[in-house]
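A.B. asks: Structures follow.
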Structure P
Amino acid sequence: MIWDELETGLARLATEGLLRRRRTLDSPCGPEAVVEGRRVVAFCSNDYLGLANHPALVAAVRDAAERWGVGSGASHVVSGHLRPHEELEERLAAFAGRERALYFTTGYMANLAIVPALVERNDAVFADKLNHASLIDAALLARAEHVRYPHGDVEGLARRLEQSRPRRKLILTDAVFSMDGDLAPLPQLFELAERFDAWLVVDDAHGFGVLGPGGRGSLAHFGLPPSPRLILMGTLGKAAGVSGAFVAGDRRVIEWLTQRARPYIFTTASSPVIAAALLASLDLIAAGDDRRAHLRDLIARLRAGLQGLPWRLLPSPTAIQPVLVGGNDAAVRLAERLFARGLWVPAIRPPTVPAGTARLRISLSAAHTLEQVEALIAALRDAIDAPDI
């Protein structure tokens, strides 16, 4: 029977230590969570500025629901584009320093929209090997030649671009890599895009709100200028604390996506209350220098406290701090040991990361306290001599 194959596949995942487990929270997103009746300190959320449960966002949602209701009723290109959506796109474009912006329901959808709208069969996409799954799927969906270059290897990318014959080329990269926490060499990638007349599409899911002056993201962090060939995708469910994503760039690019991007055209617009919450979030991000400074202090303290562990701390300057364990079962056991001490840190395993590189992915937030980070450091140091790790 065909479902017997599913049973076999699930059993194989369990044997290989690859079964994923969902935990149900009985509390809002925050540095402390109630999970399965236990209160724990959560180091697994991408709520980097601690805005997901901020009173200003809650108030914005309440007011917007009374004014606009909760549903949009149609796609943006039919009748679902409400005034809060328009105001949000205008604010996002100004905040990112780009001519126009387009709001999407999720970052995954935004990436699936951009790439197939700009390149197609007989074109070429040049993608970092550690790109997020949504970027990989976007390149496959475009049906263009999919050329993957070694992670962060600018020279390797240059050679591949030099050898490429397709007329249209697109360089595709995360800005902050979600499982390693390191930054893409964006200035060098932009230089290559200029030299080889290519698009440069940057997914700034984990940099927006955190990096750059005023939290304007990785492009601002590196001081990259506006350019028609440079397209920014930023998600709004991480540092912004809400949900959705946006694409920002040259007005002609955004208009083209409005006309041709299937995930935008054929999707019901998100609730107007989400747009209202994001407008409030942008105010807090712009005024969030103290939050970002506290987050940098926590990152520095964690990295100093975890030196000398038998597990490798990857060289990340961001809120994503991966501790490389290696084996799947060992990573799961270490995560469970921490959970038993009231510290929730997820074990990340293949296929999210390459085989043999299972890890703990520590996510820090400006809402964490120094004492909570110290407790995590102490628990990891105590686990060094655990017989089952």
Structure Q
Amino acid sequence: MGAGEREVRAHSNGPSEVAIIGAGQAGLAMGYFLRQKGIPFVIFERADSIGPAWRERWDSLTLFTPRRYSGMPGLPFPGYPAGYPTRDEVIDYLERYARTFELPIELNREVRELRAEDGRFLLEVDGQTRPTDQVVVATGPFQTPHIPGLAGQLSPEVFHAHAVGYRRASDLPQGTVLVVGGGNTGFQIAKELSVTHKVVLSFGSRQKPLPQRFGGRDLFWWLTKTRLLSTTVESRLGSRLRQREMLIGSSPRELRRRYEVELKPRAVEASGRAVRFEDGSEIEVDAVIWATGYRPDYSWINLPIFDADGRLRHRRGLTDVAGLYFLGLTWQHTRGSALIGFVKDDAQFLAERIEKLARSRAGRVLETARQ
């Protein structure tokens, strides 16, 4: 049976107490805690399989977190605990997780609108209106790929794609490849491409390079022991850490010396096959990979939860609308909020709030019935 056919549990079209939108690690972890509490729920996933964001990553992707730190609540990640899971291992694990806890998932169900009416949430799902009492948006940080405007200035003969469309080096034409973006994704892809291509990496932001291992221990052992991974976004330290991305297991110096990747500052202009950089230098390229991140897309949510600039307002996933929550956001509460092995902390926090609100509403209904 193919992944697209493996619908974990068909769910009736009747109402549920909680609707979870997204069947990645955040949505599945949320489902686990609601299942433990006996709260009826359904998970809507617009793709044809579980964990679609992982399936869009490149073939050789390997996690930075060892298997001992990559497990979700109730099910350890299989394999050698100190080893690092591959993309395909993560996909298999998420599918197994959903089966193990019999999570009610509806695949190929895109939520096209979320609104509220008469005290309930209404979800428009492929032509159907699905009512629910509470909603968890677990669509994660990887929503709409961001490609800079200068991409449109490139010649049609230049191959270019966002990192989400990159699979393997052999898909690219021979010649010079420019990787734009200095985060972990950009550095990893640049390393892989350097084996078969001349690679130039362009980045404008400053990162904090950290070794994968230090003093015989994995980085995440140190991050958990020192509690840096649990530092909250509201703290002074958390606020500073949020401004600089952690570059794990890579550094500009290593990329230049070991992989012979040429480093350039921010790309500012393109014309034909030529790309110009912030320092005035220029190169001609045969391909470009945009490792330039993602942008959120909440255009389908018609509720007052955004500020004047369109940014989501929340505190640890709690919004201004009672019963509406977000899970799996980058720095939702800590550095680990969007990581597969650490999303459980925010999921458990929200599950407790969901249970409390459900009990409060049930109590009010009972009290009204008695009057």
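A.B. asks: Have a look at P, Q and say which one yields 1.0 for distance in nm of label points 7 Å out along Cα→Cβ at positions 17 and 361, as calculated.
C.D. replies: Q
A.B. asks: With helix-only ellipticity at 222 nm (-39500 (n - 2.57) for each DSSP H run of 4 or more, over all residues; to 500) derived from the coordinates and found to be -7000, which of P, Q does the value describe?
C.D. replies: Q
A.B. asks: Out of P, Q, which one gives 21.4, 61 for Rg and Dmax of the Cα atoms in Å as computed from the coordinates?
C.D. replies: It was calculated from structure P.
A.B. asks: State the single structure among P, Q that was used to calculate distance in nm of label points 7 Å out along Cα→Cβ at positions 193 and 273, giving 1.5.
C.D. replies: Q
A.B. asks: Out of P, Q, which structure matches 15.9 when mean count of other Cβ atoms within 10 Å over residues 81-88 is calculated?
C.D. replies: Here the read-out was taken from Q.
A.B. asks: To which of P, Q does the computed value 0.95 (FRET efficiency 1/(1 + (r/R0)^6) of positions 65 and 137 (r between Cβ atoms, R0 = 41 Å, to 0.05)) belong?
C.D. replies: This value belongs to structure Q.
A.B. asks: While we're here: Suppose you compute Cα Rg over 2.2 N^0.38 Å, for residues 177-320 alone for every structure in P, Q: which one lands on 1.19?
C.D. replies: It must be structure P, since only it matches.
Computed from the coordinates by the stated procedures, all read-outs in this text should not be read as laboratory data. Because the structure is predicted, anything quoted here is derived from the model rather than measured. Cβ atoms are built from the backbone, for glycine too; each structure is taken alone.
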